[in-house]
Structure 1
């Protein structure tokens, strides 16, 4: 574990000494907010659910976000209980408020990829933009010194795995049942 943490700190220190600049100091705190509590991704899922053409994607995103919440925030963060880099070695000036929850995994990253991959799966053009945004938010967590690279890497892997599972779940089981339920509901409403 010391090897991984030392490697993590060497990457974070490199970022702090080579990439810090006024433009990124201004931009990345604003972009990282999009991942706070998964609000942007939840809103995107709700918009997809509201639009008939995107509804299947919305169902898949909602499933992935719920599974990600259970796996990342509720289970792994509490089981691993890893301190954040800014708790261990505080910077002189933090660009955002220091988070109060544990570091592993990065749930900004997990939720971003859990939501973006279904968009990529069902609507490629929008999905490329969504995956790009998820990646930028993930990298912002390193720049802002609130996650270790290994937190972000695991968050990315978990997010993609959960998204793929959710796509398969929706395609094989949920979508047909939800459409059948919808037809029955509309029939009953007309009667």
Structure 2
């Protein structure tokens, strides 16, 4: 196999699909890029609306480098790796260039904004997790950024009407033909 990078906006289903995908592979690891953000105990600056601070951008780039290095380390040890994070705009090409492991595939989860709204509401109800806060980028803002600013590399999937199992099956059926970078 190799490595599969799974990306999309918040509440697109990245974590759930990446975990289910890793569980379908024989010897695999699910690297959650957001874990590296959460490791910063003091001094963390979040990527926020419109104009993030230089420090927030520096921390985001650090997070991506750390995730890529850990993912490569697991791949070097013989694991198939599913690396999942919010990687949008020019950062997607940068991350792909940072990862040494080949073959390398990218999956961009791109459900429609209504599906993301439903998933976000379900997450809030089930776990109290709030992805979109007033004053920050909205679902529509991030969806537009994804579709207009993120390079069209890898396999782009509209998972709006799919179950997790259907999405994972489609990814496994198509990723090594259509998702390679």
Parent structure of the calculated result 13.5, given that mean count of other Cβ atoms within 10 Å over residues 10-17 is the read-out and 1, 2 the choices: 1
When you work out relative contact order in percent (Cα under 8 Å, 6 or more apart) for each of the structures 1, 2, which one comes out largest? 2
When helix-only ellipticity at 222 nm (-39500 (n - 2.57) for each DSSP H run of 4 or more, over all residues; to 500) is calculated, the result is -22500; to which of the structures 1, 2 does this value belong? 1
Thinking of 1, 2, which structure, once distance in nm of label points 7 Å out along Cα→Cβ at positions 34 and 138 is computed, gives back 1.5? 1
Given a value of 1.3 for distance in nm of label points 7 Å out along Cα→Cβ at positions 82 and 154, point me to the structure among 1, 2 it was derived from. 2
Suppose distance in nm of label points 7 Å out along Cα→Cβ at positions 2 and 18 works out to 2.6; of 1, 2, which structure was it derived from? 1
To which of 1, 2 does the computed value 3.6 (distance in nm of label points 7 Å out along Cα→Cβ at positions 26 and 58) belong? 1
To test your reading of the models, identify which of 1, 2 gives 0.98 for Cα Rg over 2.2 N^0.38 Å when calculated. 2
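Every number in this text was worked out from the coordinates using simple rules, so none of it is lab data. What you see is a predicted model, and the numbers here were worked out from it, not measured in a lab. Cβ atoms are built from the backbone, for glycine too; each structure is taken alone.
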